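For reference, the structures are reproduced in the following blocks.
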Structure 1
Amino acid sequence: LAYAPDWDPSERSYSHLTLDLSHAATAQCSALDLVQRWGERLTHIHLTDGSGSFRDEHLMPGQGGQHAWQVVREAVQGGFRGDVVLEVNTRRLSGPRERRVALSRSLVETRQAIADALACTTRTDGD
């Protein structure tokens, strides 16, 4: 997990890496850069977002600066077939209905990003 700017698992020999987009934001790292550097070692994504503050915000994907949907598309197009877990903080939402709506929207957008990436990969492979 990327979290502290001075600790980078990219340089280690770990065969499986987890990318948490909120932790990347807190560490002032680009999640998209990590996806590209980690390649097939990326096996798990904690899909969330962050503004880059010192707080581990776990914003809804797309509400911060980590380009969450682009990260998902890039990972899938690069061969990622691991797990994607929506890891968000919903405490600021007004109640159960608003939480359900926000979580449902994130699920739909996540599935769409994966489908788009797979479609692009299929078109590229079929050429």
Structure 2
Amino acid sequence: MNYVRYFTKISMARKPSITRSLVGILLESPPTMISMATGMPNATLFPVEEASFKLQNGTTLTMSNTEMQRVQQYSETQGFPELIKWLGDLQEYSHNVSALNRSGDQKIKIALTSGSQDGLSKVSAMLINFAREIR
């Protein structure tokens, strides 16, 4: 279903950030490229080298130095691509709903937010025209 008809004028007027769109290009560029555009910090200077997490069932998850460098670096605005794919796979496995393999009006996008209030605020700004009465 196409939900664009429900978007507010403010939401429809939003444009992607040119600076943020360059991050995707930089992530795919060779390591020898020196960018004069956006800052991509030297990954060897990141403070966390590796991490281990012990789950309640006793399983230990470990993130290597390479993985830690990847997660501490700037990423696409939509969120960490591997996490979005994992969440799409989880959605399909848990609810038998293919979130990422649809097209057109049936395409489902996963939005990552910094918390529930941030997500609710963004959805409200997208759908509620504050100049009009809600019935």
Structure 3
Amino acid sequence: MIDSELGEIPLNWNINSLKNIADIRTGYAFKSSEYIYSSKLSVLRTLNISKTSCLIERNNLKFVSNDYINIPKYNKYSLEIFDTLLVTVGGSIGNIGIITESNLPSLQNQNMWRFRTLNSKINNPLIYNIIKM
């Protein structure tokens, strides 16, 4: 064990900032006119992040054209399996969810942050647990 600003930690551990181990992004402000009745490509909004579990709620989903997935402007809002989402506004503030395969393909709406690991040694579910603390 070695001393650190957190107290004693194992010798092979490092202390780091979240910004150094995760890519953190805000979502896109989709216009209501962009939504269509049905598509394979959903837009995850703050109300889809559950208060009671880590799972993303599928009720009240909005959809955009499948073509959005191929438009470079939207690439950075594309979600991946095990991404962590944290709501940053409103009555859902602090709600946290994790993307599963059943949520894909999806794009990230505004008013939430997306966390994705930058290091293959750190898995995304660990990022979820760090955020949840």
Practice problem: Figure out for me which of the structures 1, 2, 3 the number 39, 28, 15 belongs to, where Cα extents along the principal axes in Å, for residues 14-53 alone was derived from the coordinates. | Solution: 2
Quiz item: So helix-only ellipticity at 222 nm (-39500 (n - 2.57) for each DSSP H run of 4 or more, over all residues; to 500), computed for just one structure, reads -3000; which one of 1, 2, 3 is that?
Solution: 3
Quiz prompt | Which entry (1, 2, 3) yields the derived value 59 for percent of Cα pairs over 22 Å apart | solution = 2
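FYI, it's all coordinate maths here, none of it is from the lab. Quick caveat, the model's predicted, so the values are computed rather than measured.
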